[in-house]
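In the part that follows, the structures are each spelled out as structure tokens.
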Structure 1
Amino acid sequence: MKLRNPMKLSDSTLSLLKNFSGINQSILFKEGNKLRTISVMKNILAEATINEEFARDFGIYDLNQFLNGLSLHQKPELDFANDGYVVIKEGRSRSKYFFADPSVIVTPPDKEISLPSEDVTFVLTTTVLEKLLKAAAVYQLPDISAVGEAGVVKLVVRDKKNDTSNAHEEVVGETDVTFNFNFKVENIKILPGTYDVVVSQKLLSRFTSKNHDLTYYIALEPDSTFG
């Protein structure tokens with residue numbers, strides 16, 4: 001059953017939207033309880049199921065600004081009774097936020113995304129993810145690679161164009177295949193948590209959260225190799 005107006009957004013949904021705003025500043029909310037976004041470069045796609053249910057479609061051009069507007073209120077309620085805008089209210093406070101034309105928003109394709117093949121799998125824990133991203137920041141490294149060699153899968157942050165760059169690596173699994181799957185650190189825009197990761201040699205990966213109903217599809221760099 002759809003939520004009646006006004007509605008409130010949970011802390012988990014607000015955290016998810018904050019994360020999505022880092023992938024694409026704009027978002028088209030669709031009727032129902034599914035949230036989806038895609039980067040302007042179309043190399044990151046994210047989709048999630050939330051507890052709230054929206055009764056209508058509406059576009060937000062600057063999602064970060066919209067979320068900051070919600071923070072003007074301690075427990076904001078959203079009233080979607082009007083066609084062109086949402087009223088954000090609490091007590092006697094009111095904010096009016098206008099919707100964006102859907103045509104100016106880069107949106108994910110309607111069809112379901114699937115991997116062309118499932119060639120490598122491993123589990124990425126919260127701890128390992130935090131260490132890798134911290135190392136990338138400390139050493140100012142642009143690349144993260146899933147490397148299969150000597151029977152193990154390891155994630156390595158490095159500058160792959162510089163043979164003498166600093167690097168940090170974490171072993172995340174076992175393998176009998178040799179591969180080098182490259183990502184840009186800037187594309188690993190995922191919520192903290194533990195993920196089941198599946199990588200296709202066709203240059204696409206899927207990160208499925210163990211903590212939320214949340215999935216990211218992230219493109220690999222063209223110089224990735226398998227076998």
Structure 2
Amino acid sequence: MVIRQRATRLIWIGVISLAAIGVAAATRRALVLFWPAVFAGKYPPAAALDAGFARHMPLTLLHIIPGALFLMLALLQFVPSIRARHLEVHRWLGRVLVVTGLVIGVSALVMSFTMNIGGSNETAATTLFGILFLFCLIKAYRHIRRKEVAQHREWMIRAFAIGLGVATTRPIVGIFFAFRKLTPHEFFGIAFWMGFTMTFFAAEAWIDYTRHRMLEVGAAEQSIRG
């Protein structure tokens with residue numbers, strides 16, 4: 001029990017940290033767009049990256065503002081006490097998440113083809129996971145409309161994990177920048193594949209673990225009643 005509690009705590013720390021990275025990245029991007037002279041990168045590859053986003057400012061803002069909101073609100077949705085004590089708030093936040101998620105997913109697909117940095121490799125990664133994100137979000141919505149709470153929870157975890165994947169790419173990109181062995185065009189696709197894949201499979205592992213735990217709890221309760 002103690003080991004399980006520690007593992008859960010570590011997972012929460014990791015998830016909150018990734019969400020914070022994602023929100024910080026979105027905030028920094030917005031500051032660069034509005035005040036480039038103060039916040040834009042000075043290192044040439046970083047400066048070129050900032051200039052690329054500046055050329056597509058409306059699309060960038062359409063993606064990063066709902067993205068930051070999605071990461072913050074989704075965290076609250078997984079807090080058991082909020083669901084238990086404030087169910088109506090949970091439902092309204094869920095509706096907001098669906099709308100912002102649709103905006104995020106569609107804008108991500110547009111960005112994949114209009115302003116990618118890592119070429120076809122990045123486009124392939126962001127297109128695949130953008131479609132998968134929308135699929136997970138729609139599946140989660142359909143399940144909750146049918147009162148299928150367990151399935152809704154699992155598909156929302158998958159959608160949230162893909163959202164966190166964008167944040168996971170940030171430290172990976174930072175490592176590539178630090179070593180300066182590859183150009184952004186060469187490593188951005190690799191970073192996106194790594195970030196999305198890591199969080200998605202981590203989510204699948206958590207879903208599988210908690211699904212078995214729920215079955216065990218249900219079986220234990222059934223045996224006690226029997």
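Any read-out appearing in this document is the output of simple, stated calculations on the displayed coordinates, not a laboratory observation. A quick note: this is a predicted structure, and the numbers were derived from the prediction, not measured. Cβ atoms are built from the backbone, for glycine too; each structure is taken alone.
Each of structures 1, 2 was scored by distance in nm of label points 7 Å out along Cα→Cβ at positions 148 and 212; the highest score is held by 1. For the read-out helix-only ellipticity at 222 nm (-39500 (n - 2.57) for each DSSP H run of 4 or more, over all residues; to 500), a value of -31500 was computed from one structure; give its label from 1, 2. Traced to structure 2.
When FRET efficiency 1/(1 + (r/R0)^6) of positions 84 and 156 (r between Cβ atoms, R0 = 30 Å, to 0.05) is calculated for each of the structures 1, 2, the largest result comes from 2. Here distance in nm of label points 7 Å out along Cα→Cβ at positions 28 and 188 was derived from just one of the structures 1, 2, and that gives 3.2; the source is 1.
Given a computed value of 42, 21, 10 for Cα extents along the principal axes in Å, for residues 116-171 alone, which structure among 1, 2 does it belong to? Computing Cα extents along the principal axes in Å, for residues 116-171 alone on every structure in 1, 2 gives 42, 21, 10 only for 2.
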